[in-house]
Structure formats: structure tokens, C-alpha cells
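Presented below are the structures under discussion, each in the form of C-alpha cells.
Bear in mind these aren't lab numbers, they're just calculated from the coordinates by the rules spelled out. Remember, predicted model here, so these are calculated numbers, not experimental data. Cβ atoms are built from the backbone, for glycine too; each structure is taken alone.
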Structure 1
Amino acid sequence: MSSSRRALGFSLIEVVVFIVVLGIGIAGVVTLYGQLTKASVDPLVRKQALAIASSLLEEIDLQPFTYCDPNDPAVYTATSPAGCSVPEGIGPQPGETRYADPRFDNVGDYAGFSMTGPNIRDMNGTLIPGLAGYSVSVSEVNLAAGELPAMLSTADGLRITVTVTAPTGVIVTLQGYRLRYAPNRP
């Protein structure tokens with residue numbers, strides 16, 4: 001009776017090949033996990049930059065946009081800067097700041113405004129923690145001819161651009177428009 005019996009189990013070569021293939025698979029999964037973990041921070045950084053930009057743009061949009069300083073008696077009646085004792089323009093008036101009296105009180109005061117971390121503050125001057133690597137800048141320009149339909153004068157509108165740069169290099173730019181509301185034309 002000659003019966004050939006085959007040995008049960010795996011050979012050494014099969015075990016080594018299995019370990020190599022398993023090692024390559026695990027290395028690939030670990031590399032992918034590392035990249036996903038690194039990329040998962042990016043949405044948080046982008047959301048934070050967007051929150052900073054949108055809150056500053058809203059703060060600017062809520063300011064008056066008139067020919068005169070809001071404290072000027074002719075603020076609601078002046079039809080040009082010549083009708084004001086304190087005309088407003090693009091750029092802050094001497095002595096005005098965002099944080100202390102006299103404060104920015106008109107849209108144009110924010111032109112050229114910037115903040116860099118760790119000195120990013122809210123409108124009351126309170127430092128906002130955790131924004132050390134961010135920077136913020138504001139630019140304002142008069143509208144170009146034809147930029148908004150039915151504009152009577154390009155001087156009656158501003159394009160406001162708020163740019164936030166995050167520590168990871170993410171850049172968020174928001175633009176808004178502000179139209180002059182005084183004097184009220186019939």
C-alpha cells in the first residue's frame with residue numbers, strides 16, 4: 001500500500017509571501033490614513049478663515065456710506081463732499097480706529113485695514129484666541145463703469161474685498177458691494 005500523503009499546512013515561502021503582501025497593504029492603509037488625517041484639518045481652517053472674513057465684511061456693510069461723516073449735520077442732505085463740513089472718503093479719518101473712540105463710523109474708514117495674528121480682535125478690541133497664524137486685509141475701491149447695472153455714478157458704490165490668509169496657506173476672499181444711501185434722491 002503505497003499512499004502518498006501530502007503534508008498539511010503552508011510552506012515557508014508561502015508564509016513569507018503572505019507577510020510581505022500583508023505588510024505592503026498595511027503600509028498603504030497607514031499612508032492613506034495619514035493623508036486623510038492631514039487633510040481633515042483643512043476644512044476646519046477654511047471654515048475659520050471664512051468666518052473671520054464674513055464677520056468683518058458684515059461689520060463693514062453695517063456702517064453708513066454717505067458723503068459726510070455721520071456726525072456732520074449735513075450727513076443726510078449733502079449731495080456731494082463739498083456740502084459737508086467733514087467729508088468722508090475712502091480711507092480712515094485721522095485719529096479714527098476700529099477699537100477705541102473715535103471709532104470707524106463709515107464704510108470708507110475700513111479701506112486698507114489689516115490685522116495679523118496673534119492680534120486679531122473683535123470690534124470691541126477683545127483678542128480672539130487661537131488665530132495666531134491668520135492675517136486679514138480689507139480693500140475698497142469705487143465701482144467700475146458698468147460693474148453694477150443702473151448705477152448713476154461709480155462714486156456712489158464701493159466694492160469691498162476682505163481677504164483672510166490662514167496659517168496653512170488657505171486664502172479666503174469675500175467681496176461685497178455697498179451703495180451710497182444719502183442723500184435720498186426723490
Structure 2
Amino acid sequence: MTKQELRKIYRDKRQALHGKDRLRLDDLLLLQFQQFNYNDIRTVLSYWPMSGQAEPNTHILTGYLRHMVYDLRIAYPVSDLQQHSFTAHAIDEDTVYRTNAWGITEPVNTQPIDPARIDLVLVPMLVCDQRGYRVGYGKGFYDRFLQQCRKDVVKMGCCYFEPVEQISDTHEFDVPLNYCITPQHIYEF
């Protein structure tokens with residue numbers, strides 16, 4: 001299937017999940033997430049889940065990392081909607097957030113960090129395939145950003161659904177994940 005076809009199917013599937021079901025799936029995602037080895041992780045790029053998109057709750061994942069990784073540095077993207085790009089900005093407990101025109105919650109008055117300093121990127125997605133290629137929201141923000149990161153950066157997606165066999169219209173600029181965590185499995189690509 002194409003990205004456009006999969007985007008429609010998996011947006012609908014996520015929207016069909018009731019709040020209680022999503023809470024249960026988030027708990028199961030966290031259990032899988034806890035199985036990963038975070039010894040070499042010092043800086044993580046996460047994102048604020050868009051409630052209107054029924055995204056997995058990344059806050060519980062970064063909360064876990066804060067307890068497990070001494071002196072963890074967390075960053076969130078700040079978008080340039082005209083350029084379809086973003087920069088990573090370090091956050092802390094005093095960070096103030098705003099929601100942009102696309103419904104993405106971002107930090108304000110924060111400092112950008114060098115993409116080469118990031119060890120783990122939590123990549124938003126609707127679904128991925130068995131090769132690690134993902135279906136996002138269709139603008140290429142993360143593919144552009146990941147090309148600026150170190151080659152050994154860990155690219156991890158969290159998804160309520162198991163990977164599909166193959167996305168038929170991937171192209172040379174798509175950056176595959178290293179891992180996809182679902183409520184039942186950890187997939188390594």
C-alpha cells in the first residue's frame with residue numbers, strides 16, 4: 001500500500017481507539033520501552049503528542065527515561081512551517097509551551113541544540129513497515145531532521161499497531177527507523 005492509503009487507514013484506526021483503550025496501550029508501550037538498553041543515551045529528542053491525532057503518550061516514556069538516565073537532556077522540536085523543517089530545543093521544568101498553527105505543542109524561549117548531540121529520537125508515526133520505513137504526516141519534517149543527526153543516532157517509533165509488510169512508495173530521502181515499539185513487541189530493523 002502507498003503512504004497515502006496507509007495514512008488514511010491508520011489515522012482512522014487510531015481515532016477509533018477509545019480513551020481507556022489508548023491508556024492501556026500506552027501502558028503496554030511503556031512496558032516494551034523499558035526493555036530497551038538506554039546506557040548510552042544522554043540526550044533525547046521527543047515530541048508533545050497531539051491529542052487530536054490520538055498519538056501514543058510520549059510523556060510517560062520521557063518520564064521513565066528521566067528516572068533511569070542521570071542528567072538526561074530532553075529536547076522538543078520547534079517547527080518552521082514554511083520550510084517544513086524544525087530545530088531541536090532543550091527543555092526543562094520551567095519551559096513554557098505554545099501550540100502552533102498545525103496543532104503541535106512546542107517550547108518557547110528555548111535554545112536550539114546541535115542535532116549531532118542527540119542520542120535518541122522518538123519519531124512520530126502512524127505505522128511502519130517490516131523494513132523500518134514509516135508513515136508520518138506527510139511533510140518530511142523528521143526525514144530532513146534525521147539527515148542532520150549522527151549516523152548512529154537511535155531512531156525509535158512507537159505505534160499502537162504492528163508493522164505492515166511493505167510501504168510501496170518509499171523514496172531515497174526516507175530515513176528508516178532502527179526500532180519500532182508496539183504494545184506487544186520491539187522490532188529492530
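Worth a mention:
- When distance in nm of label points 7 Å out along Cα→Cβ at positions 69 and 109 is computed for each of 1, 2, the largest belongs to: 2
- Structure (1, 2) behind the derived value 65, 18, 10 of semi-axes √(5λ) of the Cα gyration tensor in Å: 1
- Test item: relative contact order in percent (Cα under 8 Å, 6 or more apart) calculated as 21, pick one of 1, 2: 1
- Entry that produces -7500 once helix-only ellipticity at 222 nm (-39500 (n - 2.57) for each DSSP H run of 4 or more, over all residues; to 500) is calculated, selected from 1, 2: 2
- Ranking 1, 2 by distance in nm of label points 7 Å out along Cα→Cβ at positions 53 and 77, the structure that comes out highest: 1
- Identity of the structure behind 0.10 (criterion: FRET efficiency 1/(1 + (r/R0)^6) of positions 13 and 45 (r between Cβ atoms, R0 = 35 Å, to 0.05), calculated), options 1, 2: 1
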